[in-house]
Structures are given as C-alpha cells and as structure tokens.
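Multiple structures follow.
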Structure 1
Amino acid sequence: MKPTVFIHTNHKQKIGALVAAYALQRNSTHAEQFEVKILDTADYPFLKQQEGKTYLRDGVERVWLYEDLQSFTPLRFMPPEYMRYEGRAVVIDPDIFAIADIWELLTRDMQGKAILCRARSGPKGFIDRCLASSVMLLDCSKLQHWRCEQQFNELFEGKRDYTKWVCLKMEDPDSIDFFENEWNDFDKLTPNTKLLHNTRRLTQPWKTGLPTDWRPAERFRLFPPLGWLMRARRHLFGEFGLLGHYRAHPDRKQEQLFFGLLKECLEQGIITTQQLEQEIARSHVRKDAYQVLEQTPALLPAPLTVPL
C-alpha cells in the first residue's frame with residue numbers, strides 16, 4: 001500500500017476533515033505518492049455500541065458519549081490494522097491543517113522507532129508526561145499489538161484507562177521518538193509551522209458562536225477543586241450544561257487560513273454548497289460561514305506560505 005495519511009473524524013467535524021484532506025494534497029509536491037483516508041466513526045459501529053456505558057478517564061469515571069465532539073479519538077489506533085501492519089502512516093485529528101509538504105514527514109528516517117510524535121503542552125505534558133497522539137508518524141509493521149476495537153472495548157472492562165491509552169503511556173517508551181513541534185503546532189501559525197492544530201476547541205474558527213458540544217476535563221492536578229466543580233456542573237445540568245458558546249479565534253490569520261481552504265474546496269467541488277448548508281443547519285459549522293467566506297482573501301498559491 002502507498003504511504004497513507006489518516007484523518008479520523010465524526011459527524012460533527014466532517015467539514016474540518018474534508019478541509020484537512022484537501023490541505024494535505026494542495027500543499028504537497030508529492031500528492032501522487034501518498035493517499036489520504038478519512039476514518040469516520042459512522043463506519044465503525046463498535047464506537048456507538050458502548051453509548052451510555054462508563055469507562056475510566058484519567059482515573060475519573062465517565063460516560064461514553066458518541067455525540068461528543070471528540071468521539072473519534074479511539075480511531076487514532078486504527079491505521080496499522082487498516083494498513084495490514086505494513087508500511088508508513090501518519091494519523092491526524094480533523095482540526096489539523098497542512099502548511100508544509102506532509103511527504104517530508106512520511107519519509108522521515110524513524111531510526112527504528114515505531115512512533116514519532118510530540119509531547120503535550122501545559123501540565124499534561126510537563127507533569128503527566130502525556131504524549132500528543134493527535135499527530136503520529138507510524139511504522140505499522142512495529143505496531144501489530146494495536147487492535148483498535150478490542151482495546152476500545154477494554155476501556156469498559158476496566159482493563160485500561162482512556163488517558164493512558166491516548167497519551168501512549170501503554171507503549172514501550174523505547175519504541176517512541178519525537179519530531180519537531182512544528183509538525184503538530186498547537187494554535188500557533190508561524191513561518192515555521194508545518195501542521196497547524198486548532199487544539200483549543202473553544203476557539204475553532206468554523207465553530208464560532210455555536211453552543212459548546214464537548215466535555216471539559218474533570219481532573220486538574222494544579223487545582224483539584226476546579227475538577228470537583230466541573231463534575232458537579234455535569235451532574236446538575238447535564239453533559240454540556242452551562243458551557244456557553246464557541247468563541248472567536250484570537251488569531252485572524254488562522255481563521256483566514258481555514259476559510260481560505262474552505263473557499264477553494266467549494267470552488268473545486270470537493271465540498272458542495274449543499275453539504276455546507278446541511279452542516280450549518282446541524283450546528284456543526286458556524287451560522288455566518290458564508291459571510292466569513294465572502295470576507296476571506298484568497299490564499300497564496302501552493303506551496304502555502306504564511307504572511308506575517
């Protein structure tokens with residue numbers, strides 16, 4: 001199989017995934033040499049079958065919600081199986097957009113490692129040593145122990161903790177190495193950015209103004225009472241109660257990047273106006289998307305550069 005970039009998504013982030021897939025090929029001079037595959041939760045019914053059941057997440061008991069914004073995260077562990085445990089793969093979240101040529105990462109010398117990634121930022125990275133599995137370069141032949149459905153079901157059998165799983169704490173540390181942070185740049189768009197990750201869900205540019213539909217953390221090691229308050233909020237007001245609305249992104253360039261890519265997707269028929277209107281009606285894309293598109297300047301030709 002060709003080297004493949006996998007974008008895992010669900011029905012709430014489908015437009016983001018389609019834009020992400022377009023950006024990968026738009027900004028590569030080797031687009032014919034790799035494939036892009038979208039892993040949609042709708043195609044993996046085992047994710048919905050656990051709806052309403054409890055699992056451990058960072059030591060806290062949670063209820064699995066298929067309707068959560070990030071119900072796609074277990075699919076990060078699907079690519080080696082999909083690739084029949086052969087070859088190279090990159091896996092990314094649907095809120096990650098290529099600025100550089102992904103072929104540079106796909107062909108990186110992995111020095112015999114199974115996984116290349118970066119550390120999480122903030123307390124999760126510095127205190128908990130959590131690794132960011134939101135972008136991973138994978139040598140699939142070295143990951144034959146990854147069984148996505150089986151290991152997802154183990155969450156509900158008390159055999160694994162979700163946080164340890166997605167933070168790669170259940171992997172042999174000697175099998176992991178690191179790439180530059182620019183290959184998973186958290187909410188930072190600079191001339192060095194290679195993959196922009198809109199990781200701050202509250203300010204994802206295509207969601208501004210919509211009701212918040214993701215669940216915040218309920219464990220805060222630096223200030224535990226905040227976790228207690230968040231658990232009380234959930235019990236009293238429901239999963240998304242009192243969480244407010246998505247906010248405008250503070251960096252205008254990142255909003256313009258996303259809507260510039262979306263505009264090109266519409267012009268080329270990669271995303272149809274009917275698809276976009278349906279996603280707006282479902283509150284998966286901001287209500288004023290067309291007004292923002294009208295005000296968004298055209299992007300520079302590929303390879304994309306970032307004007308300051």
Structure 2
Amino acid sequence: MTEASLPRITRPAGVPIEGSSAGDRAYRWTTTGFALAIPILLLLIAWEVFAAGWPALKTFGFSFFTTSNWDAVNGRFGAAPAVFGTIVSSLVALIIATPLAVGVAIFLSEFAPRWIRQPIAFLVDLLAAIPSVVYGLWGILVLVPFIRAHVMPFVKETLHLGSFPLFSGPAYGPSMFAAGCILAIMILPYISAITREVLLAVPRSQREAALALGATRWEMIWDAVLPYARSGIIGGVILGLGRALGETMAVTMVIGNRHELSASLFAPGYSMASLIANEFSEATGDLHVSALMAVGAGLFVVTLIVNAFARWLVWRTGRAQGT
C-alpha cells in the first residue's frame with residue numbers, strides 16, 4: 001500500500017484543534033495553578049516558621065538543640081530533651097509497629113483467603129481514621145494504667161531488668177514507653193498499607209520461579225518476595241517514622257511532659273510537638289515564642305527530610321517494578 005492510497009482524515013469545518021479552545025486553556029492554567037499552590041504554600045509556611053524562630057537560633061546557636069536548660073523566666077532555652085524524647089518515642093514505635101505491620105501485610109497478600117482479605121485490610125486501615133485525641137484518651141484511661149500495673153512490674157521484678165538504665169526508675173505510667181506504644185498503634189496502618197501494596201506489586205513470575213526451584217511457601221516469601229520489595233517496605237517504615245515524629249495530641253497526653261534527659265524508657269519525657277502544644281499558649285516573651293518556633297522549625301526540617309526520603313524509596317520501588 002502506497003502513501004498516496006492511505007485514507008486522509010480531515011477535520012470538519014468549524015471544529016477547533018484540540019487544546020486551542022479558550023476552555024482548554026483555562027482548564028490547563030487552572031490545574032497548573034492548583035499544582036503550584038501546594039509547593040508555594042509549603043515554602044510560605046517554612047519561611048514564616050524559620051523567620052519566627054531565627055531570633056532564638058541566632059541567640060543560642062546550634063546549642064539550642066544540644067542543651068537541656070529550659071527556663072522561660074530567665075530567658076534560657078535548650079530543646080535537647082524534646083529532641084531526645086521525639087527520637088526515642090518514635091524509635092520505640094517503629095520497633096513495635098514494624099513487625100506487626102509487615103506480618104499483617106504478608107498475611108493479607110500471601111495467605112489470607114480472598115473473602116477475608118478486604119474486611120481485615122479495611123479494619124487495619126480504619127486505625128488511621130481514629131482521631132489523635134481519642135488515642136490519647138484511651139492511652140490515659142487504659143494503656144497507662146495497664147503499663148503501670150502490669151508491664152513495668154513484670155519487666156522490673158519478673159525479668160529482673162530494673163537495674164538496667166533502659167528500665168530503671170519508678171513506675172510512673174506516663175513515659176516515653178507509653179508514648180511509643182500509642183505511636184506504634186497510630187503508624188501501623190500506614191506501614192501495613194504501603195507494605196501490602198508493594199508486596200501485591202511483586203510480579204507473579206517472581207513467586208512461581210522460587211516455587212519451581214523447590215522452595216516452600218515461606219522460603220518463597222522470605223527469599224524471593226521480600227528482597228524484591230525491600231526498598232518499598234523500608235520506604236513505608238520511614239513514612240511511618242515521619243508520621244510518628246510529628247504526632248502531637250496523643251503523645252502529649254501520655255508521655256509525661258517532663259523537660260529532662262533520662263536513659264530510662266519508663267521515665268516521663270517530652271517531645272518537640274508536645275513542647276510546642278503545652279507552652280505556646282503561655283508564651284508571653286518574644287524570645288520564648290521564638291524558641292518554640294525554632295523547635296517547630298527543627299521538627300519541620302526533620303519530618304520533611306524523612307517523608308521525602310520515604311517517598312523516594314517507594315517511587316524507586318514502583319519504577320523498578322514497572323520496568
């Protein structure tokens with residue numbers, strides 16, 4: 001067939017070329033404006049937070065994040081206990097939540113019958129819809145008394161671990177361990193959902209190849225599926241870490257809110273978010289407000305980096321699986 005014999009497609013008279021109408025241009029500019037509004041809003045928030053926190057950062061320097069003296073009366077501020085409490089409570093949450101979340105994801109993607117898969121996944125995801133203050137109330141009324149009456153005595157007296165610095169001190173109840181337990185429940189659905197989607201995206205040929213080589217079902221999951229999805233799972237875990245770092249209300253209600261450094265998980269502590277929530281309404285001096293905004297700036301940077309890294313890992317996994 002020659003080029004001359006090919007049928008020609010003609011445009012009817014009066015029909016505009018695609019993308020040339022005023023409606024298309026308006027739609028394109030509107031959607032572009034919506035897309036640009038998000039990074040612009042993020043930059044404006046960052047500018048305001050850093051501008052408000054700059055006087056404190058300029059006055060105390062980097063020692064603001066390494067000292068523990070927080071004296072609003074005399075104008076001396078150090079956020080080290082809040083930084084320490086944020087990191088420790090978030091790591092405790094990851095240690096508790098990651099095995100549970102990955103286990104739930106493996107069960108739903110590899111073992112659960114089809115008829116029960118969706119209901120269980122829905123119930124797990126529903127944990128993310130519970131308001132933070134409800135978690136906090138549950139923590140005060142149920143979790144903290146349970147930890148004080150059962151967990152702490154079991155660790156200290158039954159396991160005889162009270163002499164270790166990690167579990168030393170009196171059993172108050174409100175503690176960094178309680179905050180870590182609350183955070184573990186709150187970040188579990190995020191890690192589980194991302195891990196489940198990553199595991200379901202693993203090619204079926206990956207599983208069939210392992211089974212064809214004589215692997216058992218568990219060996220197939222451990223040696224073929226999980227290594228293939230490792231980057232995505234790590235991205236989900238880090239995304240859960242970003243969620244834990246910024247949590248405010250539930251942590252404020254159970255962590256104890258004591259501004260001092262302690263090696264014990266059973267001791268009350270502070271987090272950066274709870275420090276801001278507790279003192280912002282009472283801050284009257286300009287330097288006090290600036291110190292709280294500097295804490296917010298530090299938390300903003302940390303959560304932004306953690307979430308960006310997690311998104312990058314998930315994106316890289318999806319791109320690799322799509323090729």
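Using log10 I(q)/I(0) by the Debye sum over Cα atoms at q = 0.13 Å⁻¹ as the calculated read-out, with -1.06 as its value, let me know the right label among 1, 2. Derived from 2, not from the others.
With Rg and Dmax of the Cα atoms in Å, for residues 163-290 alone coming out at 21.2, 70, pick the structure among 1, 2 it was computed from. Before the final figure, lay out each step's value.
Working: 1: 18.2, 50; 2: 21.2, 70.
It was calculated from structure 2.
State the single structure among 1, 2 that was used to calculate distance in nm of label points 7 Å out along Cα→Cβ at positions 51 and 251, giving 2.7. This value belongs to structure 2. From which structure (1, 2) was helix-only ellipticity at 222 nm (-39500 (n - 2.57) for each DSSP H run of 4 or more, over all residues; to 500) calculated, if the value obtained is -7500? Answer for the origin of the read-out: 1. When relative contact order in percent (Cα under 8 Å, 6 or more apart) is calculated, the result is 20; to which of the structures 1, 2 does this value belong? Considering all the candidates, the number was obtained from 1. When distance in nm of label points 7 Å out along Cα→Cβ at positions 83 and 299 is computed across structures 1, 2, the figure 1.5 traces back to 2.
Every number here is computed from the coordinates shown, using simple stated rules; none is lab data. Keep in mind that this is a model prediction, so the values were computed, not measured. Cβ atoms are built from the backbone, for glycine too; each structure is taken alone.
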